[in-house]
1. Among 1, 2, 3, considering only Cα Rg over 2.2 N^0.38 Å, for residues 43-90 alone, which has the greatest calculated value?
2. For structures 1, 2, 3, which has the highest computed value of Kirkwood radius over Cα pairs in Å, for residues 155-234 alone?
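Since every read-out is calculated from the coordinates, none of them should be taken as a lab result. Just so you know, these numbers come straight off a predicted model, no measurement behind them.
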Structure 1
Amino acid sequence: MISAIALTGVLALSACTNSAETAPEATVEEDVSFDEGTTMAALNEAGEITIGTKFDQPLFGLAGPDGNPVGFDVEIGKLIAAKLGIPADGITWTETVSTNREPYIQSGQVDLVIATYTINDARKEVVSFAGPYYEAGQDILVLEGNPEGIEGPEDLEGKNVCSVSGSTSEKNLAEYGAVVLPAAGYSDCLEPLRTGAVVAVSTDNVILAGLADQNEGEFEVVNNPFTQEPYGIGLALEDDEFRAWINETLTEAYDDGDWEAAWEATAGKVLDLPEPPAVDNYTR
């Protein structure tokens with residue numbers, strides 16, 4: 001799935017950090033209209049949208065030199081905003097971490113969350129999801145050379161492993177008997193791995209690939225995914241019209257090449273182009 005897991009001779013993360021310079025500008029719809037009373041109509045009329053995303057996830061959402069995030073999640077947000085008639089400068093980016101994504105949506109602090117956000121049944125009880133727009137898989141990051149000889153999650157039983165508090169990855173590790181040391185963000189896991197406080201970091205493979213790429217020569221990914229992690233776009237619970245509209249927008253982006261262009265300009269600088277997943281128009 002990942003061509004750069006070994007990360008030998010791969011582009012430095014600066015290529016991803018500069019992705020905003022090469023990502024194609026989404027065409028902003030000028031004459032779009034929506035049914036009165038819908039979230040789409042309200043956002044279009046306001047001419048602005050607030051999107052929660054990660055600020056510390058290389059390839060998907062990483063704060064750039066100007067403080068604004070860049071990455072694949074960010075480009076997906078721009079595509080959705082453009083279809084609402086909102087230009088990139090009408091987007092307010094709010095940093096979200098694994099523990100505050102649902103509260104931010106529920107409180108209305110953000111309109112959407114696009115933040116390496118795995119769709120699961122428990123989360124569907126409190127927020128709605130459009131997508132998925134990408135499917136990752138949980139893997140394991142170790143020191144370069146893999147001195148502990150870790151090949152899969154079974155090798156983590158009884159060992160200290162770092163993951164982010166409140167994440168799906170944290171729950172999955174507990175099922176394998178790992179001793180999870182929670183962190184606020186995945187970049188916060190790197191120093192414990194360097195010092196030996198933990199033997200591994202575990203989360204989605206694309207996140208680990210970005211961290212390894214950012215710190216070339218220090219870490220490697222085991223490259224043995226053991227879960228399926230469909231990334232979705234979080235929005236207010238039971239806003240079915242908005243969810244259906246986003247799903248239609250994603251499907252159009254698959255068909256017209258905008259999704260592929262967003263990938264190639266960001267995560268595609270390190271990772272192979274995947275097949276876009278079919279959106280899930282689930283019912284509650």
Structure 2
Amino acid sequence: MTRVPDPAAQIASIAFRSGAVAATARTVPEETAVALSYDRVGYAVMMTTPCDLVDFATGFSLSEGIVDRADDILDCEIIAVAGGIECRMRLAGDMSARLARRRRHLAGALGCGLCGLESLAEANRAIPPVDSAITLSATQIMRAMRDMAIAQSLNQRTHGVHAAAFFDPAARSLLLREDVGRHNALDKVGGALARIGASAARGAVLMTSRVSIELIQKAAIMGAPVIVAVSVPTARAVRLADQAGITLAAIARDDGFEVFTHHRRIEFGAQSDVA
């Protein structure tokens with residue numbers, strides 16, 4: 001049986017710096033084909049960083065609408081095979097009708113969680129509205145974003161992976177997962193929360209990437225009322241977040257961030273001047 005690869009590898013290279021050439025080596029992230037199957041029937045193949053794969057398989061299954069809760073997956077076996085990894089899941093009950101509606105066979109590109117969808121209708125699928133009265137202070141958000149950067153151990157080694165995290169302000173905790181794909185990282189967080197029975201309504205999703213439509217869809221399915229990202233959102237992501245009732249903040253830097261939708265969940269303090 002093939003061994004599951006490490007999430008990072010050291011690769012030899014030739015460096016050209018300041019006019020000089022030297023042999024060197026660099027630690028880079030791995031990218032592995034991960035096949036997800038249900039009751040031994042293949043469903044999708046995603047290019048993924050090979051770590052936290054049970055979380056990934058669970059979160060993917062939830063965000064795809066294959067299962068309603070983590071307990072619907074009776075077990076998930078991670079099998080290293082030639083050419084990649086298989087996540088073999090066994091489902092509770094008869095899920096064949098749902099699988100038939102949602103089935104797709106794809107090779108997921110790093111930047112696109114919508115690649116391979118069978119119809120345009122799937123890209124515009126309805127998502128549940130998020131209703132949460134939670135509020136977060138601007139100071140809490142900025143501190144959480146700084147903590148996320150510190151907690152990115154794989155990125156500190158490779159400088160080449162995204163992170164998604166869930167910040168629980170009441171517990172002052174940060175649950176973080178990393179991956180070469182930003183949507184994979186968020187699926188890992190969603191799966192981890194579901195497996196421990198934690199509610200995403202209690203806090204905020206943090207992302208190191210830009211925010212596009214599939215991240216809003218996944219966050220809404222998780223029930224997360226707030227998303228904060230390092231980079232810019234797409235216009236369509238802003239419209240969808242507004243429609244779903246999600247507070248979307250982005251362009252998070254050391255000196256602050258911008259809020260695009262439902263800003264009432266953010267407490268800016270004495271300096272607030274929002275109409």
Structure 3
Amino acid sequence: MALIECRFYSDVLGLSTSMTVILPQQTTTQIGLNNVKRGELHPTLYLLHGLSDDDSIWLRRTSIERYVAELGIAVVMPQVHRSFYTDMADGGQYWTFISEELPALARSFFPLSSKREDNFVAGLSMGGYGAMKLGLRKPEAFAAAASLSGALDMAHHLMNPEDPAKRSKEYARIFGNADIAGTPDDLLWLLQEVNKSTGPKPLLYQCCGTEDFLYEDNQVFRAACDKTSLSLTYEEGPGEHEWGYWDAKIQDVLKWLPLGKSSSDLWSI
């Protein structure tokens with residue numbers, strides 16, 4: 001595997017930012033890793049960080065490089081600060097960045113496939129929200145989306161912030177003061193919109209520990225998804241909001257990814 005710490009300028013954000021990238025490399029003599037390369041253009045997992053993290057965190061807290069070596073996929077881990085992957089009311093246009101500019105730039109820098117069946121997104125906590133938003137708002141671009149301990153009911157959190165003295169101000173900078181229920185920033189509304197659509201529908205994966213403070217969010221999202229025709233793989237069990245849980249569950253996500261499926265196969269699911 002090749003590990004690249006990439007610093008670049010974003011026209012959308014108007015600043016220099018970064019992404020950490022893992023690229024497949026076919027090797028024959030490397031000890032301890034069975035590296036695989038699938039082709040000239042790599043299937044890609046966009047792996048999103050949480051609220052207090054950055055683009056380096058998955059590499060520092062898990063063995064993601066080792067886990068993907070035998071799968072032959074690239075991993076793109078972008079930096080989005082505390083943006084909730086949203087075009088902020090008072091701040092950067094991070095939704096436009098993550099959904100449009102970043103994939104185009106990454107493909108211009110690295111040999112990444114643009115085919116829908118080769119593109120997936122996953123994330124934890126805030127990144128779980130971002131991953132589901134990407135999968136549901138851009139189903140023509142992503143074949144699968146996975147949330148690990150995701151903040152999946154943000155409309156509820158904005159109306160009922162846990163720490164009104166701090167969180168309400170931060171959320172207002174991100175989402176504004178209006179209710180986001182029934183908008184493209186509301187995952188529950190997006191589920192209904194994708195369900196009504198005649199276009200492609202992403203495969204969804206969701207997991208959360210039963211001791212996680214976001215467990216109730218995940219129950220709400222699961223119940224809403226169960227009322228649609230979307231394919232959701234749901235897993236829960238003992239676990240808190242911590243890296244031991246995510247290091248284990250990202251391995252389950254990688255096993256779940258529909259690698260090698262054709263576009264027609266994914267369309268029909």
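1. With respect to Cα Rg over 2.2 N^0.38 Å, for residues 43-90 alone, the highest-scoring structure among 1, 2, 3 is 3.
2. 3
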